Structure 1
């Protein structure tokens, strides 16, 4: 038994470029340091490991039965509209004892939109010397 109450999966796109996942792994590490009752793991849609099924298997092996999946995408599109529901259905079938909650893609979160907008405005000011 792991002692974790929840699993949090940061679900990113992935890429065959081995350096691509550096920023996602940094976010995983930061989130993990902020929460102590949840198992925080990154998973990738394609081209990068671990895949989401591998991460869920690991969580199930730790007796985690509540998993929140956060798609780390700035925009909704084919993946969020078509692929994610299919993946969710497959996972629910393969892991019937796990309750999965999928959030909206990050780009739909008002807090993220606000933070990105403010950061971009601040950066613009600094590049303009203001």
Structure 2
């Protein structure tokens, strides 16, 4: 009798755990259509010559990804909510802040190293959910 109760409780816990994992991970998936669009947008970013424009567009691709993952609000709002799911979130924040400086500070110039770091951060975050290569 007690073995039956233990078996039922263990079965319940395993099923509940699996359902929880499916719920938790399932909401962090991107559809095939969205993945194709994001890959196409990223390829466009790579072909942009102007470094400032490249960062602005890369941030838009990240925004699109976060929207597809179900996050709402500004990119900053989305990053706050999605932070624990994004690799190297501090680097992604730095890239987004660089984007904001470019967008809001007239005459803002970036050096090659800043551009490289920002793009690598965007790419790392995006590629966790959408293979870019």
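Of structures 1, 2, which gives 4.1 when distance in nm of label points 7 Å out along Cα→Cβ at positions 32 and 104 is computed from the coordinates?
Numbers: 1: 2.9; 2: 4.1.
Source structure for this number: 2.
Determine which structure produced the value 17.0 for mean count of other Cβ atoms within 10 Å over residues 88-95, calculated from the coordinates; the candidates are 1, 2.
Details: 1: 13.2; 2: 17.0.
Of the structures listed, the value fits 2.
Quick check: 3.0 is what I get for distance in nm of label points 7 Å out along Cα→Cβ at positions 40 and 120, calculated from one of 1, 2. Which structure matches?
Checking each candidate, the match is 2.
Name the one structure among 1, 2 that distance in nm of label points 7 Å out along Cα→Cβ at positions 8 and 80 of 4.6 was derived from. All intermediate terms of the calculation are to be shown ahead of the outcome.
Numbers: 1: 1.9; 2: 4.6.
Computed on structure 2.
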Notebook entry, point to check: Of structures 1, 2, which gives 16.6 when Kirkwood radius over Cα pairs in Å is computed from the coordinates?
Noted result: 2
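Where is distance in nm of label points 7 Å out along Cα→Cβ at positions 72 and 96 largest, in which of 1, 2? Present the calculation step by step, with values, prior to reporting the outcome.
Numbers: 1: 3.3; 2: 1.7.
Largest one: structure 1.
Consider the structures 1, 2: one of them gives -12500 for helix-only ellipticity at 222 nm (-39500 (n - 2.57) for each DSSP H run of 4 or more, over all residues; to 500) as calculated from the coordinates. Say which. Kindly include the intermediate steps, with their values, before the conclusion.
On the way: 1: -12500; 2: -24500.
Source structure for this number: 1.
Between structures 1, 2, where is relative contact order in percent (Cα under 8 Å, 6 or more apart) highest? Don't skip to the answer; put the middle values down first.
Details: 1: 27; 2: 30.
Top value of relative contact order in percent (Cα under 8 Å, 6 or more apart), among 1, 2, belongs to structure 2.
Coordinate-derived values only; no laboratory data. This structure is a prediction, so every number in the text was calculated from the model and none was measured. Cβ atoms are built from the backbone, for glycine too; each structure is taken alone.
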